[in-house]
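Some structures to go through are shown next.
None of the figures in this text is laboratory data; all of them are computed from the coordinates on show. Because the structure is predicted, anything quoted here is derived from the model rather than measured. Cβ atoms are built from the backbone, for glycine too; each structure is taken alone.
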Structure I
Amino acid sequence: MNKILPTALFLCAIMTAHTASAAEPAISTYTEQSSALSVKATWQRFGLALPDKESDDLVRNFVDEFRTSAEQEQEERKSDPSLPSLPFEMVLEGNISGNGRVSGILWNAYEYTGGAHGSLLVFAKNYANGKVVGLNDLFQKPEKALALMSELSRKKLLEQDLPKDMVEAGTTPEKDNFNTFLLEKDGLTLYFNPYQVGPWAAGVITVKLTLKELAAAGPDMSFWN
C-alpha cells in the first residue's frame with residue numbers, strides 16, 4: 001500500500017474539521033478503506049493548540065499501527081486459505097466533556113481482527129488552560145487520592161455484583177488502574193475497560209466519586225469551582 005496517500009488524506013481530514021454550531025466543538029474525521037482494513041475515526045476538537053495536536057497525533061499513531069498490523073496479518077493469512085481474508089476494522093471516537101474548569105476527552109477504540117468479538121479500549125486526557133492535568137495536579141495528596149479511589153470504587157463495583165476476584169485485581173491502588181477519568185461538577189467519573197473489573201459482556205464500567213468522598217485527599221478546588 002502507498003503510505004503517502006493515507007498520510008495526505010489524514011492531514012486533509014484534520015484541516016477540514018467542521019462545526020455544527022458555535023456552541024458545539026468542531027469535529028475531525030478520517031476514513032480509510034482497503035482490502036486489508038476499514039478505519040473510521042471521529043474526534044472533537046478543543047480549539048486549543050496542544051490538546052488538538054495531541055489528539056491528531058494520537059489518531060495518526062493508532063491508524064498507522066493498526067494499518068501495519070492489518071497488512072502483516074493479511075499477508076500471513078494468504079498462506080492459509082482456510083482463514084478468512086475480510087478487512088480488519090477499527091472505529092476510534094474522541095468525545096469532549098468538562099466541568100467548566102477542566103475539559104477532558106474520552107477515547108473509545110474498537111478493533112476487530114477476527115474471533116468471537118473485537119477489542120475495546122477506553123482512555124482519557126484532561127486539560128486545564130490548555131495543559132494536561134493528572135492526579136498530582138488535582139489533589140494535594142495524590143497517593144491518598146489513589147487509595148480512596150481504590151477503596152471506594154471497589155466497594156461500589158462489588159455492589160454491582162461483579163466478580164470479586166476481577167474487581168479486587170482491577171482496583172489495587174496503582175495509577176494504571178485509575179488513569180481513565182473525567183471531571184464532573186462535584187467529583188469525577190472513573191472508567192474501567194472490559195476485563196479490568198468485569199467480563200466482556202459487562203462492557204465499559206463507570207464509577208462516580210464525589211468531592212466529599214475524596215475530601216481527605218485535598219482536592220484542589222480551583223479545578224472544580
Structure II
Amino acid sequence: MTERRRAKDFSEFTSAEIGALAHLYRAEVYRSTIWRTRLDTTTNWAVVTLGVALSITFASPDASPLPLLLVGILILVFLALEARRYRYFNVWRARSRWLEKHFYAPILGDGNLHTEDGWPAVLAEDYLHPTYHISFLTSLARRVRRNYLWILLIQAVAFTGKLMIHPTPVTSWHDFVSRADIGPVPGELILLFGIGYCGAGAYLAHWVARTDAKRARQRGSKGEAMG
C-alpha cells in the first residue's frame with residue numbers, strides 16, 4: 001500500500017495531485033472571469049444612466065440641470081454594488097494568481113515547486129476559512145480609480161457646462177451661482193457639494209494607488225499573503 005504524502009514532508013506533488021490542481025486553476029479562472037463580467041455590467045449601467053441624464057439636460061436650453069445631480073445618486077448605488085462584486089472577484093483572482101506564481105511559474109522556470117516555502121498551506125487555509133482579501137473601502141476606491149473617477153468628472157463637466165451656456169452664455173460669477181439654485185437650496189451649497197463629490201473621488205483614487213503600491217512592496221518582500 002502506497003504511503004500518503006504529508007504536507008510537512010515538502011515532497012513534490014504526484015501526477016494525480018498536479019492534475020487536480022490544474023482543474024482547480026481552471027475553476028478559479030472561470031469564476032474570476034464571471035465576476036469580472038459582472039463588474040463591467042454595473043459600469044455600463046452607470047454610463048447609460050449618465051448618458052440619459054445628459055440627453056435630458058441638454059435637450060433644450062430651458063431644460064433643468066437637476067437630472068445631472070439626481071443621476072449621481074444612481075452612480076453611487078452602482079459604485080457600491082460594483083465594489084461589493086469586486087471583493088468577490090478579488091478572491092478568485094487572488095487564488096488563480098497564487099497558483100500561477102507558485103505552481104505554474106516554478107514548473108516552467110526550474111521544475112521545482114518549492115513546496116518547502118509553504119505556499120500550499122496558505123492556499124489550503126484560504127479554502128478552509130475563506131475571507132475577503134481587501135476591505136470594502138479599498139474595493140470602492142479601486143473601482144473609482146479604474147472607472148468611476150472619469151464618470152464623475154464627465155458628470156461635473158457636463159453640469160458646469162450646462163450652467164455656463166444655458167439658457168444663455170453666463171456673464172458673471174453671480175449669474176453662474178444663481179443658476180445652480182435648486183428650489184430653496186442655494187447655488188453656493190450645490191457647488192460646494194459638487195466640489196466635495198468629485199474631490200472625494202479624486203482622494204480615494206490617490207489613496208488607493210499609494211496603498212496598493214505599499215501592499216505590493218510588502219507582498220514582494222514577504223510573499224506569504226494572497227490578495
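Computing FRET efficiency 1/(1 + (r/R0)^6) of positions 56 and 168 (r between Cβ atoms, R0 = 35 Å, to 0.05) across structures I, II gives 0.95 for structure II.
From I, II, which structure was Kirkwood radius over Cα pairs in Å = 21.1 calculated on? Of the structures listed, the value fits II.
With helix-only ellipticity at 222 nm (-39500 (n - 2.57) for each DSSP H run of 4 or more, over all residues; to 500) derived from the coordinates and found to be -24500, which of I, II does the value describe? It must be structure II, since only it matches.
Starting from the value 0.75: which structure in I, II was FRET efficiency 1/(1 + (r/R0)^6) of positions 176 and 208 (r between Cβ atoms, R0 = 25 Å, to 0.05) calculated from?
Values: I: 0.75; II: 0.15.
It was calculated from structure I.
I have 2, 11, 21, 23, 19, 14, 6, 3, 1, 0 for P(r) over Cα pairs in 5 Å bins from 0, in percent, for residues 96-215 alone, calculated from one of the structures I, II. Which structure is it? Among I, II, the structure yielding 2, 11, 21, 23, 19, 14, 6, 3, 1, 0 for P(r) over Cα pairs in 5 Å bins from 0, in percent, for residues 96-215 alone is I.
Tell me which of I, II gives 24 when you compute relative contact order in percent (Cα under 8 Å, 6 or more apart).
Working: I: 15; II: 24.
Structure of origin is II.
For distance in nm of label points 7 Å out along Cα→Cβ at positions 24 and 192, which of the structures I, II scores highest?
II
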